[in-house]
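Bear in mind these aren't lab numbers, they're just calculated from the coordinates by the rules spelled out. Every value quoted in this text rests on a predicted model; they were computed, and no experiment measured them. Cβ atoms are built from the backbone, for glycine too; each structure is taken alone.
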Structure I
Amino acid sequence: MPELKQDTSVLQRLPEILEDIQQQYLTYPYPWVIGYSGGKDSTTTLQLVWYALAALSPEERTKPVYVISTDTQVETPIIVDRINDSLRLMTEAAQAQKMNLTAHKLSPILNDSFWVNLLGRGYPAPNSGFRWCTERLKINPSNRFILDKVAEHGEVILVLGSRRGESATRDQVLDMHRVTGMNLARHGQLPGAWVYMPIEQFTTDDVWTYLMQVDSPWGGDNMQLASLYQSAQDGECPLVVDDKTSSCGNSRFGCWVCTVVSRDKSMEAMIDSGEDWMVPLLEYRDWLSSTQDPAVKPEQREFRGRDGRIKITQSGQLRWRTYTLDFSRTMLRKLLEAQRDVQAENPTVGLISEDEVREIRRIWLTERQDWDDTLPEIHAAVTGQQLQWERDDNAMPGRLEAELLAELASGYNVPLPLVQKLFDAEWQHQGMFRRAKIHGQIEKVFGQDWRTKAEVDAEMARRGASA
């Protein structure tokens, strides 16, 4: 039982809170998965669970407890450092105290990474209407881990630091899946997962009262956490395991590249507090956010999407789609420059991994017709590093083929990207014993909308006139 330094309302209720946690643990035969984001709510939840289970006998602590923390790989570096330190301390403390608890750091698969999709595939910077990053970076890594444990154990209890009143939608979902007579709710989207929220009824004052009065059982520094909130002037980004849990929204302990909000007040405050090395991150984020300005979209984006579709509203407005390959090159160059500038002050901070750079190059070569293979040159020019790049001159077209193809396409009045995509389909299937899939790929290419920009402009004018 933790030592109480003074009596307040939440601390007076502490014995019954800990008893309820013990009862939930002992009553159900399922292992626990605790979401830990490093912020105040998840820290409070984990502390309560730790103290409650530590008070049980070793014979009663039979069910494993998995602490999971999702690193989107674009988290604010200060938060990443804190979470890494916390997970290390938890592992050491759990072993020393013989707790049946393990800490796990999760991350998105390479294909889902932020930079692979933004720079590689040209996905636009996320906004409130198209927040493509949340599922890939946050939901999928957590859900893969949870479902893996469901497959191993049959069912699991997911312990979250969610509190009532934070989201009306979230409260509604919880009530919908609440099981009568239980403190658990069925997870709305993960079969075999139950949800338990020990601090469901806590207020923000309750959370801070507890953290300031009760020491961390794994040796974490709650005063440092409070200072971090004070400097950031905002809240934490919660562990997200479904699309009803708000992502960061106005809460800004999360991804430094987040463009869902107009300003990153948290990062601005950290810089004002002395973290000057973060200036290149803020400048890149603000520049990336500026690409959402409708006035610049025609210069930076394709009018045809990755799916080959062209979207025109009933009022005759064209919806600009993915970033052009040329602008993707600009974004990569600026990111590498920001990384170089950050590392001049803080060498341990990396903004994009080598694996991501290599995957972006592969996508540019095979999906976006970068037959000049421009990425290695950009990378070398900014970083001064010469990486070992995979090359297959026999299989992939190059600049000579691109120039010849452009001349032929123009002579026959055929869209150059159409012919390039057909060539890419052939090269990707070259040498395969079974080539049946190439027919579907060719049909898919021909099925795309290959109207010229002039034809699209004419339709826009017609719709605008009739609106």
Structure II
Amino acid sequence: MRIPRPGRTRLLVVALLLLGHLVSWGLLGYWGLAEPFELFNLLLLLANFAIAGILLTSTRSLLLGAGTMFLVAAHAALGQRLAPDALTSGAILLVNILVLYVGVQVNVHLPTCYWYAFVVSYFALFYIFVIALRNAEALFLLFLLGLTACVRSFRLLAYFWCLTLSFTFCQPYAWPAAVISFLILTALFGARGPVPSPLFKVFLGCGLVLVLLVLLPVILVAMGEEVHSIVQVLRDARIRAAIRTTLITASLSTTFLAVATIPLAYALTRLRFPGKSLFLSLVNLPIVIPQSVAGIALIQVFGRQQFLGNVLDNWLGVQFDGTMLGICLAQVFVALPFIMRNALAAFEAVPVGLELSARTLGASSWGVFWRVAMPLASRGLFLGAVLAWARAAGEFGAVLFIAPTPETAPIAAYNRFHSVGIIESGPLVAALLLFSLAMFFLLQWGAQMLPSVHGLPESRSATVP
């Protein structure tokens, strides 16, 4: 087989690289900075001669071959002093050769922007793990392998850098930071709209960052506790009783509000009367009243020592302070606006023409309400009930003043914090957070099963606030 004659450029490049390796090999040995006849140094020199022979007797890529020779020569001169031992030194050389190969392939087969991203990522990793973080050569090699696996996709590269930055600069919250960044990237890469526009994604990204930063304490607490600690807390009979009390009172309060406010909201959307605007404004009043103020106001009216509370206690045997009725009273007060506002919006979305058509066909007023308005508004009504239940279950300030016993879940967390401190109360807080999130998402999922006003799928129907 005939051996091809190397071109002048190929011959010159190979000769210069070999000469540079030999000169550095001799000078470093002469100055006592390296041991030229050490086995590893001899292997590096022989490797460069072997690569030079391959390049001169074949038509393989000059860029890849010359780059490999340069890496070997540079490693013989400088690379060994950057590594703590010979094994790490050899691993660094092999990984850098792999990086060179991937970089050449990216430069040849992919657009230029991928190559620039790859080069910038390489030097950024070098700065992080070799300069900024000392004694992190092993991590540098590990993340270089990850870079070579992700460079062919900007999406994978974005996930890779989120993971890298989370575990280098976001300690001790590495996993929560990674989860938050992954959620943001997944939303951004998966976002689609009728009119493609990068401005929408910019707005979406900024909004997601703000929302997740607001929820950062919740995420940190939920992910910061071990599972067995949470299970141990849930075995406490006192904690289980507090959770059970919260479930019962929040469900009773929401049921009472639904029975009382849904017919009222329907009437308000269909009638006009003097003072309607003032009444609708008063419905939202519990939102702006501080929880402590609400609790003091309730105890001043319904407490046993007050006139109305004393009358109810003596005549009907009804007591609010220190009872489950008091808990329900505080929950009803604070949750009223949430179910009321959603019920108003749900009934306003129901076309009045459908109700008029039903009346002309012989339906009664009750039939129109029960068979037309209620089914079409059911999703908005259920979402309002979900928000009201969540607000009632999480109420603390008003309940603390009027009925600190029996304990609800928020009161139990407060008492545990004051008795054992922030460290010991962490598992309970995490357990209550996970419980609240599970219940809320379960109820939200149930709302998606209900029909919308126009009978369209959720993705196409209008969202009820």
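Looking at structures I, II, which one was helix-only ellipticity at 222 nm (-39500 (n - 2.57) for each DSSP H run of 4 or more, over all residues; to 500) calculated from, given that it came out as -24000? Each step should come with its number before you reach the end.
Details: I: -14500; II: -24000.
Clearly, the read-out refers to II.
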Compute distance in nm of label points 7 Å out along Cα→Cβ at positions 110 and 262 for each of I, II and report the one that scores greatest. II
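Of the structures labelled I, II, which one yields 70, 31, 15 when semi-axes √(5λ) of the Cα gyration tensor in Å is computed from its coordinates?
Working: I: 48, 24, 23; II: 70, 31, 15.
Corresponding structure: II.
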